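Several structures are given next for inspection.
Each value in this text was obtained by applying a stated rule to the coordinates, not by laboratory testing. Remember, predicted model here, so these are calculated numbers, not experimental data. Cβ atoms are built from the backbone, for glycine too; each structure is taken alone.
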Structure I
Amino acid sequence: MKKTILKATAFFTIMATSISFAQGTGVTQSTDNMPIGIQNNYESRGSGPSVLVAGSPGNAAWIDDVEAKLDGTGLVSADTFLTGAGTPTLAELQGYDAVLVFTDAGVADPTGFGDNLALYIEAGGAVVDATFTPNVSITGGFTAYELYSAAGQSNGANLGIGTINDPGSFILNGVTNFDGGTASFHNTAGIVAPGASVVAEYTTGAEFIITAENVGPANARRVFLNFYPPSFDARDDFWLPSSDGALIIANALLWASFNDAPYSVLVAGSPGDPAWLDDVQAKISATGSFSVNTFLTSAATPTLTQLQSYDAVFVFTDAGAADPAALGNVLGQYMDAGGPVVDATFTPNVAITGGFIPYELYSGAGQVSGAVGTLGTILVPGDPILGGVGSFNGGTASFHNSGGVLGAGATVVAEWDDGEPLIIRNENMGPSNIRRAFLNFYPPSIDARADFWDTTSDGDQIMRNAIAWVIDGAILSTSDNEIELNVALYPNPAQDRITFSNPNGLSIDSGEIIDVMGRIVQNISIGESTSKTIQIGSLTSGVYFFRVRSGATTNVIKFIKR
């Protein structure tokens with residue numbers, strides 16, 4: 001990619017003569033060789049909602065840094081669009097659960113882009129914008145949905161979070177600090193939109209996070225983040241990746257797209273000390289992705305009804321289950337019905353039997369311990385279960401299973417440094433085509449006992465990612481993810497009704513609304529109708545999937561019922 005960046009002398013001239021860095025960072029780049037359209041330039045993908053990063057950075061390469069940081073959280077899956085070179089269509093925007101927008105060098109068509117963003121918002125689309133949209137403006141229909149406007153801009157050394165006005169905000173989940181870097185670019189002295197709320201401020205008192213609900217005809221959510229999204233890894237005066245900038249952006253996108261309600265997880269374990277179960281619960285809860293309860297399986301066996309009240313079950317053994325066969329049978333029934341399960345050390349040797357056996361990923365194993373073990377060879381680089389994972393240290397015991405038999409069709413994602421599997425996964429298992437994962441380490445951490453896995457490493461993130469990955473596949477088999485049909489569903493989110501659009505009049509053999517447990521809650525007759533309005537007022541609020549089949553082709557569209 002050809003890059004034409006202003007020389008340093010020109011940059012400092014701009015600083016001295018322009019009004020508050022009128023063009024953002026003060027860097028501009030020729031658009032002649034910029035890629036046009038949707039791009040993906042980062043190998044590792046998140047496992048959460050889809051996001052389009054639509055930005056006009058001073059240097060086109062900076063948008064790749066934003067994509068990398070978002071995918072690295074494991075919370076969202078990002079693509080990019082350089083709005084300095086082109087304008088995404090409404091159809092392109094509607095292919096994503098949320099859109100992150102930022103400006104700097106200016107967009108190719110501020111009015112056209114603003115009009116498309118407005119139409120996206122009015123149909124229920126989630127938009128998060130960030131510095132410098134209040135001064136390097138997007139115009140057109142977007143002006144009606146601005147949260148912070150008519151602003152200047154400023155910078156200051158290493159600005160952080162000051163007053164938090166809404167400590168319970170989902171956008172601050174897991175956030176401990178923010179460091180804007182030596183530039184700390186942000187907008188100042190702007191107008192906060194009527195009805196919007198300032199969630200948090202900078203240490204200077206300037207607005208840091210602004211949100212609004214019930215925006216536009218579809219009652220959408222909106223967020224403005226008052227910092228420039230590229231990080232220190234793009235330029236050394238931008239925000240520091242050692243702080244929580246990426247998590248703030250990801251959380252904002254999740255909240256705006258109504259993906260803030262955490263999935264529920266049951267940790268069903270038989271640890272040597274029952275108190276260790278609480279440590280596992282605490283570590284998974286602290287990731288901010290799930291609501292977590294526990295069940296001590298050494299004392300009793302959960303019922304199928306109890307399991308099915310959760311979006312996923314995380315299982316491990318040690319002291320042994322009260323009834324290994326009964327626990328295995330109920331887990332088998334849960335998985336047969338589409339429930340996702342992650343298991344961990346010591347299930348391959350302190351076994352769960354019964355109906356769990358056909359779903360085992362690693363069996364007939366022994367166990368090893370006694371020396372510090374760490375993350376070794378990564379066999380599937382970019383795997384979602386490794387999103388945001390920089391290291392793993394199993395502690396001075398490093399308990400794990402060894403010498404076991406790998407389940408048919410299973411994939412070893414990563415190994416311990418001794419060559420034993422660390423992460424194993426499989427897809428399309430059982431009658432409901434579920435995903436399964438096995439984590440070959442003992443889930444309680446050093447906070448439970450001094451020789452367990454080290455919390456300065458990423459054991460919690462691995463558990464979080466594995467659970468998210470199996471949940472993400474609880475509805476969609478591999479073939480269901482292949483988007484082949486030219487169909488759409490709107491508005492999304494929706495409250496009382498949704499409309500299925502079939503512009504080519506394809507013959508639709510079946511239409512189904514499916515809940516997050518994989519249960520069909522509504523059958524829809526469509527035929528060759530080009531448009532079909534579907535009443536959903538009787539559904540409870542939450543995430544659903546609309547699945548249609550035409551011949552051998554399947555299309556699944558996620559939607560949110562308010």
Structure II
Amino acid sequence: MSHTEIRKKFVDFFVRKDHKLVPSSSLVPEDDPSVLLTTAGVQQFKPYMLNQKDVLKDFGTRRLCSIQKSFRTSDIDEVGDEHHLTFFEMLGNFSIGDYFKREAIEWAWEFLTKECQLNPKNMYVTVFAGDPPKDGQGGIPEDRESIKLWKEVAGKDIRIKKLGRKDNFWGPTGSSGPCGPCSEIIYVFENGQETELWNLVFTELYQDEKGNFAPLEPKNIDTGMGLERLAWVLQKTPTVFETDLFRPILKAAEDLAEVGQEKINPRCLRIIADHVRAATFLAADGVIPANSERGYVLRRIIRRAVRYGQLLDISGVFLGQLVEKTIEIYGEQHPYLLEKQNKICEVIEAEERRFGQTLKRGLRELEKKFKVQSSKFKITGEEAFKLYDTYGFPLDLTVEIAKERGFTVDVAGFEEEMEKQRERARRAKKFKEYPPEKIAPLHTATHLLNQALREVLGSEVHQAGQDLTPERLRFDFTFDRKLTEEEIRKVEEIVNAWIKKDVPVECLETTYEEAVKEGAQALFVERYKQAERVTMYKIDDFSKELCAGPHVKSTGEIGGFKIIKQESVGQGVRRIYAKTANV
């Protein structure tokens with residue numbers, strides 16, 4: 001059964017069960033700065049499960065299904081085995097206050113055994129074993145209802161394995177919120193190997209800040225099954241990489257390898273195939289290689305693919321050829337890949353070329369370290385930092401290569417060197433501190449500019465940095481081309497319209513989680529996540545940003561706004577210089 005047939009079979013099955021197919025959302029979460037990337041199908045439906053949005057108003061039904069593009073960085077070091085991936089597609093069905101455990105269990109079993117014709121003897125299920133109270137709080141009973149339902153649906157002889165909170169309980173995503181037990185369907189191959197096929201999450205509880213649980217109303221269903229793993233099972237291939245979702249990419253990479261057939265390492269081919277596929281979808285969704293956050297995720301997987309290509313003696317710039325194979329596989333299901341193919345190749349190949357020289361220099365220097373430290377089997381933090389600072393060689397790649405050679409890296413020592421560099425930078429910037437009243441109008445203008453750029457250029461635009469002086473503002477943002485004169489005019493009009501309205505600039509103290517729910521944007525996400533309280537500046541319903549200030553009390557104090565210059569500051573990052581009327 002091809003991946004195209006699997007997709008159709010899944011969607012048709014749940015449409016017959018009165019579900020509405022919802023298109024996959026972007027890998028870049030639209031209104032959820034708490035996560036870098038979309039990691040599961042439920043992510044786009046969270047506002048409905050939290051009663052922040054009306055599911056009936058937006059979809060006309062409480063039953064939904066999707067095939068969601070997903071990306072998880074947690075498995076990046078495991079990629080290369082039989083089934084771990086970074087990018088994958090999640091088949092999922094969801095109930096927002098409609099059906100619950102019985103239907104979820106019945107339909108999952110029906111789809112696998114009837115529609116997919118899988119042998120029930122090759123599957124078993126896991127259920128939540130319960131969690132005893134700790135210090136008189138937080139106790140959760142065993143999920144006896146699911147045990148009873150599985151025996152009714154799959155037969156009394158179905159093998160049921162009870163697991164604890166670590167394996168069979170979902171949420172909450174923060175210190176409080178919806179959560180509940182889950183039940184997993186495990187498939188056992190003929191050789192005894194096992195893989196988790198489908199996870200059914202029963203969101204039936206609410207955990208408060210103190211760790212106490214209460215029944216949740218309404219109850220929700222959230223299920224997820226990896227398309228790649230189901231294809232692996234149904235196509236009966238040795239690994240997920242031999243399925244029709246990977247085979248053409250793998251074969252193209254193998255054909256480019258010049259080490260000789262007998263020396264080709266399958267793990268290298270699998271990592272290249274996974275990372276190219278993932279990079280294709282990230283670039284298509286507007287992610288640009290950068291040194292932080294999601295941009296760094298893309299940069300890292302491109303660089304890892306280049307490095308493993310080097311191990312196979314693949315010469316020249318080669319990733320673009322594999323991007324083309326990826327789009328051949330996915331173009332029918334995701335037509336926008338075909339429309340953006342040239343841009344995707346441009347982004348990935350530019351990073352590949354840039355890193356090619358860095359890789360050669362860094363490997364030479366690292367090889368010298370291995371020879372010098374051959375008796376100690378350790379790369380010092382100072383040496384790792386020099387590789388990073390002088391040669392642009394990333395720490396994670398130093399650690400990975402060192403591990404392959406039997407060496408360790410003093411990561412703590414590297415971080416100490418990084419902190420010394422940051423402190424030098426902080427001391428160098430002290431002379432640039434200005435009186436708050438001189439900076440406030442420009443600072444508020446950057447908030448208006450940020451949102452105006454998103455409205456004119458699209459929601460994929462994100463702030464990448466800023467610098468303020470009493471004379472002007474400098475604003476960096478993710479975008480891959482020069483703005484037209486018409487676009488600049490529209491941005492200026494939007495900003496000046498809000499200045500003319502003279503609306504209050506509200507300063508609100510809240511938690512990071514609450515600010516995220518409000519839709520606030522933030523440049524330094526990790527810093528704000530760690531803070532107990534954060535400051536959110538709100539300009540009507542137009543702009544909400546986490547920020548330390550200073551700001552004017554109302555937008556009218558800015559006076560006016562004019563863009564005076566734009567320029568490129570690197571691959572996929574633009575810079576705008578602007579003035580306000582009172583400077």
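Quick rundown of the values:
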read-out: Per FRET efficiency 1/(1 + (r/R0)^6) of positions 66 and 338 (r between Cβ atoms, R0 = 41 Å, to 0.05), the highest-valued of structures I, II; value: II
read-out: Comparison of I, II by FRET efficiency 1/(1 + (r/R0)^6) of positions 122 and 506 (r between Cβ atoms, R0 = 30 Å, to 0.05) - largest value held by; value: I
read-out: Origin of the value 10.0, where mean projected area of the Cα convex hull in nm², for residues 82-241 alone was derived from one of I, II; value: II
read-out: For 74, 60, 43 (Cα extents along the principal axes in Å, calculated) the corresponding structure among I, II; value: I
read-out: Highest-scoring label, criterion being distance in nm of label points 7 Å out along Cα→Cβ at positions 162 and 346, among I, II; value: II
read-out: Which entry (I, II) yields the derived value -13000 for helix-only ellipticity at 222 nm (-39500 (n - 2.57) for each DSSP H run of 4 or more, over all residues; to 500); value: II
